[in-house]
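The data blocks that follow each hold one structure.
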Structure P
Amino acid sequence: MKQLPTDLTLSPLRRDGRGEPRPVMDWLTTFHLATVVLDPYTNESAWVLKAATRVLDQFRGADARINLLVTAGDEDTRAFLGPLTEQYLVFCDPERNAVRAMELSELPAFVFVRVDGVLVAKAEGWNPPDWEHVADAIAETCWWTSIDVPGPDDPGPFRGSPALG
């Protein structure tokens with residue numbers, strides 16, 4: 001478990017560009033964060049996108065903000081995610097400050113941050129049992145039902161790309 005720095009800011013993607021960056025603790029006032037971290041410049045993040053959104057969708061309605069954090073500016077994030085930008089809370093992290101704060105070494109990644117700012121669980125690359133472990137941590141904390149990972153149409157396991165580019 002790791003406490004995220006309180007001065008870490010997250011910049012939401014808005015219809016007209018990137019929104020005002022706010023401290024991570026502002027995003028955690030009511031709900032935990034269930035975050036899939038993606039690098040739009042790599043095949044690995046593209047390969048896992050469908051599986052990642054399937055996993056996140058299991059937690060719609062739970063006490064967790066499901067979201068995508070993309071290591072790009074707003075234009076490249078929109079190009080990578082397409083219509084998913086309308087279906088999910090999306091954060092842009094072009095300088096990879098959040099990636100560093102979460103001490104991620106491979107992307108894609110799946111992380112769970114509690115309302116107290118503690119990163120409780122993380123999975124790096126696409127290792128389905130690790131992703132299921134993160135899903136189980138979310139389900140246990142939120143009194144929700146977890147999900148089986150991998151699903152029937154999910155890719156086979158693979159290592160992620162370097163998280164810092």
Structure Q
Amino acid sequence: MSIDAVRGDLTTERADALVNAANSSLYGGGGVDGALHAAAGPALLAACREERATRWPDGLPVGEAVATVAGLLPARWVIHTVGPNRNAGQTDERLLASCYTRSLDVAQDLRARTVAFPAIGAGVYGWDAATAARVAVGAVAAHPRAGIERVRFVLFSERLLAAFAAELATRA
């Protein structure tokens with residue numbers, strides 16, 4: 001099983017499952033969430049509305065994950081997870097790690113072989129690049145990942161790529 005990091009656009013990444021750094025409403029927002037919803041077309045929002053109506057009427061909790069169809073994205077599924085908002089006082093790294101482990105649990109249930117993650121929480125939620133990378137890589141590396149062949153971190157900036165590459169190098 002391989003783990004790597006690239007600079008890129010998650011909306012164009014080919015993988016069985018793309019992980020969305022969602023907000024608890026699941027209805028789209030800014031950053032990665034807004035980009036995925038815009039690229040996926042209406043099927044993604046419809047699937048998210050169905051999840052809210054049936055499984056998560058109060059919204060998806062921080063650290064939890066749920067899968068939907070991917071719409072027009074180059075993936076079979078989108079796995080939505082809600083990161084802790086450090087700017088709002090949610091500073092527990094275990095919640096951030098849970099975003100990765102629960103997403104991988106869901107990916108295994110789907111029998112996904114390839115999973116692509118953004119740097120959850122490293123945008124408007126205020127997690128610094130080094131901490132976000134340490135928590136993300138640590139959580140993925142410690143997860144059993146049975147059946148998952150590749151995990152890729154798809155990062156939107158050189159700063160994030162450098163942090164994730166450095167963290168991956170310490171675990172090589």
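Laboratory data are not the source of any read-out in this text; all were calculated from the coordinates shown. Only a predicted model underlies this, so the values are computations on that prediction, with no experimental measurement involved. Cβ atoms are built from the backbone, for glycine too; each structure is taken alone.
Structures P, Q were shown, and FRET efficiency 1/(1 + (r/R0)^6) of positions 22 and 150 (r between Cβ atoms, R0 = 41 Å, to 0.05) at 1.00 was computed from Q. For distance in nm of label points 7 Å out along Cα→Cβ at positions 30 and 142, the highest value in the series P, Q is held by structure Q. When FRET efficiency 1/(1 + (r/R0)^6) of positions 38 and 94 (r between Cβ atoms, R0 = 30 Å, to 0.05) is calculated for each of P, Q, the greatest value falls to P. Looking across P, Q, the calculation of distance in nm of label points 7 Å out along Cα→Cβ at positions 14 and 102 that yields 2.4 traces back to P. Assign the value -8000, calculated as helix-only ellipticity at 222 nm (-39500 (n - 2.57) for each DSSP H run of 4 or more, over all residues; to 500), to the correct structure from P, Q. That value comes from structure P. When volume of the Cα convex hull per residue in Å³, for residues 6-61 alone is worked out for each of P, Q, structure P gives the greatest result.
Using FRET efficiency 1/(1 + (r/R0)^6) of positions 86 and 118 (r between Cβ atoms, R0 = 25 Å, to 0.05) as the calculated read-out, with 0.25 as its value, let me know the right label among P, Q.
Checking each candidate, the match is P.
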